[in-house]
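Just below sit the structures, each encoded as structure tokens.
Quick note: the coordinates plus some simple rules give every number you see, no bench work behind them. This structure is a prediction, so every number in the text was calculated from the model and none was measured. Cβ atoms are built from the backbone, for glycine too; each structure is taken alone.
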Structure I
Amino acid sequence: MEITFYKYQGTGNDFVVIDNRDLSFPRENTKLVNFLCDRRFGVGADGLMLLNPSDTYDFTMVYYNSDGTESTMCGNGGRCLVAFAHKLGIFETETTFDAVDGLHYASYQDGITNLQMIDVDTIEVYNNHCFLNTGSPHHVQLVENIENYDVKNDGSEIRYGAPYFQEGTNVNFVESLSNGKFRVRTYERGVEDETLACGTGVTAVAIAMYEQKQTTNTKVPLQVEGGELEVSFTPTENGYKDVFLKGPATFVFKGNLSYNE
């Protein structure tokens, strides 16, 4: 099998992206997806995305974790797929596409994608953390000395522990910086390690920090290991709407790869 792929990254969150408008990619082949995402034997990525056709909108996003399993929404992946669709000439400045968590609107200009995320209706607030779903489930926890925090070990324990267990959750550790900015480090399920950025994760962090009165800003700057992102939203009596994730989405390279089962 000959596969043409594209590599994209959004603040260090990297993806193998495939134009699958002809539906030729064997999307049930988890072994193939895992191989393409493998950093030693394949291309290497945090996840893989297919740009599939849509009967109603510009395209459909299908996202896989690096372990080969089809997964929930990926914010940085969505931003990169928007940049890819723009590269393919599918839209000029604004687009609407389908994803596993519903419909998404986005704009793209000068390498920056502004992606609308789902509304957030429910936030569970506990003594030392919050839990909410921003297209994917997220545990959000304030910590000190985040620079030296053991994200992989503590993230793994929380990801598999009560009340999440096998279904698991993504885990975000947060420290407040100056000028209303927050630093975020994320352990991602499916990758089973820390990643340089997580789009749905920083979205969850921004909303959780507002909910816990750690900020009064509705446009929140966030520092991740791979760069800078911004999350904006509108608080309502029933949660949060008009949620947007904004940041760079960068084409890295294009390649062809032969795969033998």
Structure II
Amino acid sequence: MTTLQAVILGIVEGLTEFLPISSTGHMIIASSLMGIASDNFVKLFTIAIQLGTILSVVVLYFKRFFRTIDFYLKLVVAFIPAAIFGVLLSDKIDALLESPQTVAISLLIGGIVLLFIDRIFNKGEEDNADKVKYPSAFVIGLFQCLAMIPGVSRSAATIIGGMQQKLTRKAAAEFSFFLAVPTMFAATAKKLLDFYKEGHTITPEEGKLLAIGNLVGFVVAIIAIKSFISFVTKHGFKAFGIYRIIVGAVILALLWSGHSLHII
């Protein structure tokens, strides 16, 4: 991996992590198009630079992260389903991560859902993400498990889960951001542990690339979060649905026409 490739992946991660368009799917496609997706360090890199985007949430919502114990307990409750299913389905998830076709189909299906989600759940009652009830937090956590399928989008799944629990678009999006912190931290920690267990080490040059990727992801994510909240509050999710359908269709067309995305 070169410095330029690290910057590109950092931009992709920062732009897509909190948007309902699947950051994992975009990272897989981006690294595949650059021909580096099969490298062990790149696989670690695409997960580890989530730390930068986690930090962007903490910085933007600093006061709300240090308010009450109740807030953290709700995040723990919402995180539990992903923790359980993540351990049980780890091998299957890793296998799916190497399938551009899975990403494309997930993007398409998710895009169709987003076209209609504003009509299906158009009666949001709670506009404060801090006031999510414990049962609702757990249900949102169950929705998050859908994002273990590459291309589904953790953000989309949890936002839809929040809206299904009567949160407004804004509140659902914010709770999705908050839930990303323990979820992405755990995913990064597990990936790092697995990386070392397999006998790999991070060289000084690779450490530099990780630092660059995290810094770029952090800056871009701050811009993306601010823009997303404003956009989705006014316009809803239809535009993201259309984008997902276009990207998914293009990927499928490339695959079916014989083009390789260099996953293996």
Structure III
Amino acid sequence: MQTAAVHYETFRQGSRTYFNSTRFFPEPVRSDVFLLYGFVRVADNYVDSVPQDRAGFEAFVGRYYQALSSGPVGDPIIDGFVELSARRGFEERWVEAFLKSMRMDLSKRVHATLPEALEYIYGSAEVIGLFMARIMELNEDASHAARLLGRAMQYINFIRDIAEDNRLGRTYLPISETTLPDLSEETAGKHREEFRRFVQAQLDRYLEWQAEAEMGYHLIPKRYRVPIKTAGDMYKWTGQTIASDPFVVFDRKVKPNRARIVFTGLFNAICC
């Protein structure tokens, strides 16, 4: 499979919202986002597989450092990211933070407090916002909003994926903020009001971060703002759907369909 096709398929299979929103980017930004997403998705797949592929992840990291120091290693995902990183001026400490958070998933099961969750989120999501800001060649003034948007999107994923994370034996939401011993469906069913209260409190936190991130939208040129705002709008739709019935997280993975994403993108192209 050709290199571009590898990145396209990795992205298409990995994320409906991001993939369809990204298609509103003009070239060459769209291709660069595919290079970025391919790298982070493949790394994430190693630690999210059942059973986890620790050896595969460490080999992936090893090939990354080899490519960084010695040149292409014949892996289109890694080679593409290393080339992108050099061309767009990514900071190595951002990559280190990302790999650190991925490695956390190999050993840390419960992020009991908000500071613990935020430590993980910085590497798993906030730095993705910083990568994106560099791809779009935004000024440094946009860095804070970029980090917050990554944080907000990751947090709504934590809420949406409660049931999936239960199956993986993980808790990303700050369980210390509730009297619930865990976030299992059985526990939630026995303590329905407390579960609703806890989920709503996390949704409120997400909305605060999302609103603050949106204050930086004006720093993004319109040709890039459309896909960013579209992805943000879809995550807000996810949050609203869960807010109407928090127990939906045990029934299905709340995601907008492709038609909703495309319609929202077209609307934003006209209005935003």
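Data table
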quantity: Answer label among I, II, III for the case where helix-only ellipticity at 222 nm (-39500 (n - 2.57) for each DSSP H run of 4 or more, over all residues; to 500), calculated from the coordinates, equals -5000; calculated: I
quantity: Structure responsible for 19.0, with mean count of other Cβ atoms within 10 Å over residues 180-187 calculated and labels I, II, III on offer; calculated: II
